[in-house]
Structure I
Amino acid sequence: MDLRELLGELEQLGEENDATVKQKELKYLNITRDTGEFLAVLIKASAVRQALEVGTSNGYSTLWLASALPADGHVTTLEVSPHKIEQASQNFKRAKLDHKITVVQGDASDYLSKDGVQFDLIFLDADRSKYIEFARHVIARVRPGGLLICDNAVSHASEMEEFIRFLKNTGEFTTVTVPIGKGEFVACKNA
């Protein structure tokens, strides 16, 4: 299936699902198309090869990340919901991008607290109330010169405030909030 067609299908599915489903854990809460385009531009402009996504949902944003990476690039994506992982995995296969994506089921705090590789880009789009809990760990996982991007920086500014203040106060990042989609907080780690 053509990637653009699949993305369009997932956009429509996300809107319909989120308008009818009441339980938050069953909503997709996908990024907007312009956010996906923005992420793709950042990935290409920054020569990102290794990306980490926290919050896979049905894989819509993951597809934007993976499709923008070079042929040898890779996305590791974290999700707690087995139901969403199953849907996302099917979407990755349909897009023929599954070879560039590793899905890890589990809590982001657990994954990030383990010693591991650094990433060129980390995209946070999950439970914002937990960001401050793993702030130090996520900072350690961004390579010098790498990017940390957080969705919902405008739509849920109050929930992001403590995390963004913490990040800015480290002195390790140059930051900006971009009013695209639901608002993207972009932090570039000093080299």
Structure II
Amino acid sequence: MSQTRILALVGSLRAASINRQLAETAVQTSPEGVEITLFEGLADIPFYNEDIDAEGSVPAAAQALRDAVAAADGLLIVTPEYNGSLPGALKNAIDWVSRPYGVGAIKDKPAAVVSASISPNAAQWAHGDTVKVLGVAGARVVESAHLHFATIGERFGATHPREDAEALTELAATVHELVQATRGELAAV
């Protein structure tokens, strides 16, 4: 069986964010035959503007993202909640990979969403908005792979998520469901 490639997009741009740590922990849980890569460079991508989205003039950072998404078998989206929604950098990334509309790199790509917040609502609003945006953009959202983490400041404030057995188990289950969807073994919504 060939290698399954999962690309992780982290909505928080902070190097030490707990959302990034959750994505790093997901990488650690990947089974044999599955490679999870964290995309670096969301901060370098300019805001989507159709004027600069023309053949030969697409900014290098945006093209790198498009190429990485196109090469991936599935997407793992890890989002915090900023003012009740997904971060602008993550929305912008989805905008870039959805173009040209209907045939962008995200078209029919299985995607799972992990949301995490310091609040007790576990970034449910950001999660819902991310699922909506991914679906409109053309991704195949894998509902069974969704995961929510609440009060992450308390839960992971003194320890990395990789040291939390429950978080490891939950992330491994999310990765498993996403991988099944990339292999056509699980229906996406």
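Tabulated values for the structure
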| quantity | calculated |
| --- | --- |
| Ranking I, II by relative contact order in percent (Cα under 8 Å, 6 or more apart), the structure that comes out highest | II |
| Top of I, II by Kirkwood radius over Cα pairs in Å, for residues 91-178 alone, largest first | I |
| Value 39, 19, 11, calculated as Cα extents along the principal axes in Å, for residues 19-66 alone, assigned to which of I, II | I |
| Highest-scoring label, criterion being distance in nm of label points 7 Å out along Cα→Cβ at positions 27 and 171, among I, II | I |
| Ranking I, II by mean count of other Cβ atoms within 10 Å over residues 3-10, the structure that comes out highest | II |
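Where a number appears in this text, it was derived from the coordinates with a stated rule and is not lab data. Note that this is a predicted model, so its numbers are computed, not measured. Cβ atoms are built from the backbone, for glycine too; each structure is taken alone.
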